[in-house]
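The structures considered in this document are given below.
Read-outs throughout are calculated quantities, based only on the coordinates presented, and are distinct from any laboratory measurement. Everything numeric here is computed off the predicted structure, so don't read it as measured data. Cβ atoms are built from the backbone, for glycine too; each structure is taken alone.
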Structure P
Amino acid sequence: MASHLEHHLALLNHLRGILVALGEAEQVLDDSHALFLERYDELLAELPLDPVSSQYLGQDLISQVFHRYPQIAHLVPRDLLWFFGGDCLHFMPDDEIALYQALDERRFEAEENDEPFDWNQEKQLLALPTDGSKH
């Protein structure tokens with residue numbers, strides 16, 4: 001599904017902007033930042049061509065963002081953690097994982113029935129009930 005992939009590519013580009021800004025603000029202490037960005041750009045180039053084999057590179061890079069740049073960890077889009085899965089799921093609490101599992105099930109169901117599916121809209125719908133029950 002192209003739009004699902006495009007959504008995550010847009011998020012990756014957004015995160016890349018944050019990483020570039022970090023380097024420009026000289027908040028990065030070593031030369032490996034440029035190499036990290038090169039690998040990140042490889043992911044951006046490969047993901048649309050081969051989403052499946054790009055999963056491991058994506059997992060590795062997103063996990064590295066948390067370890068290398070803890071100051072921006074809160075800015076990493078949660079959708080990317082779920083999209084790449086694997087080690088990235090360590091950075092997600094169980095209730096968030098459950099939300100994304102439900103979201104994916106709804107997406108697959110919509111695809112099977114040839115129904116339109118708006119990821120962001122569905123995410124908001126799924127998040128609403130849990131917010132309301134806490135008060």
Structure Q
Amino acid sequence: MYTTFKKITLLKIKKPQNRDLNADIQWLSQSLGLFNLRDKEKSCFRIFVELLKCTKKDNPISSDELAFKLNLSRGTIVHHLNKLISAGFVVSTHNKYILRTKTLKELVELIKKDVNESFSHIEEAAKEIDQSLNWE
């Protein structure tokens with residue numbers, strides 16, 4: 001099954017030397033493009049961490065609950081949730097949100113599978129274009 005995501009951003013960032021859970025989660029989040037310069041309050045990261053907690057408890061959370069817990073506007077929450085959903089990190093069920101898988105390792109594996117599948121489609125299109133241009 002081919003699933004279309006709007007945007008998956010991967011950044012090659014040096015992993016922190018110190019073994020610290022918070023630093024590791026920040027590094028993983030940054031590597032997966034969850035931060036940008038406009039997100040000065042690290043809202044997306046904070047939402048991601050809260051979703052990690054909810055996933056561990058197997059307890060999806062609503063956007064209103066996230067807004068209340070994180071002291072952010074619902075608009076900010078919805079903006080970042082849409083980003084996380086379109087990147088394949090989060091799923092929505094009955095207006096509640098949770099990570100797509102039970103563990104971060106599984107989540108990274110699924111994102112890798114999504115990316116590889118996308119590249120397969122791109123490679124096939126490139127091959128067809130090459131054939132149309134008589135390059136092959």
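Can you tell which of P, Q yields 0.10 when FRET efficiency 1/(1 + (r/R0)^6) of positions 22 and 110 (r between Cβ atoms, R0 = 25 Å, to 0.05) is derived from it? Write out the running numbers ahead of the final one.
Details: P: 0.10; Q: 0.55.
Source structure: P.
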**Prompt:** Can you tell which of P, Q yields -23500 when helix-only ellipticity at 222 nm (-39500 (n - 2.57) for each DSSP H run of 4 or more, over all residues; to 500) is derived from it?
**Reply:** P
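Where does the value 31, 18, 14 come from, among P, Q, when semi-axes √(5λ) of the Cα gyration tensor in Å is the thing being computed? Write down the numbers at each step before the final one.
Values: P: 28, 19, 12; Q: 31, 18, 14.
This figure was derived from Q.
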**Message:** With FRET efficiency 1/(1 + (r/R0)^6) of positions 46 and 102 (r between Cβ atoms, R0 = 35 Å, to 0.05) as the yardstick, tell me which of P, Q scores highest.
**Reply:** Q
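In terms of distance in nm of label points 7 Å out along Cα→Cβ at positions 54 and 94, which of structures P, Q is highest?
Result for distance in nm of label points 7 Å out along Cα→Cβ at positions 54 and 94 over P, Q: largest is P.
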**When mean count of other Cβ atoms within 10 Å over residues 14-21 is computed for each of P, Q, the largest belongs to** = P
**Message:** Among P, Q, considering only distance in nm of label points 7 Å out along Cα→Cβ at positions 70 and 86, which has the greatest calculated value?
**Reply:** P
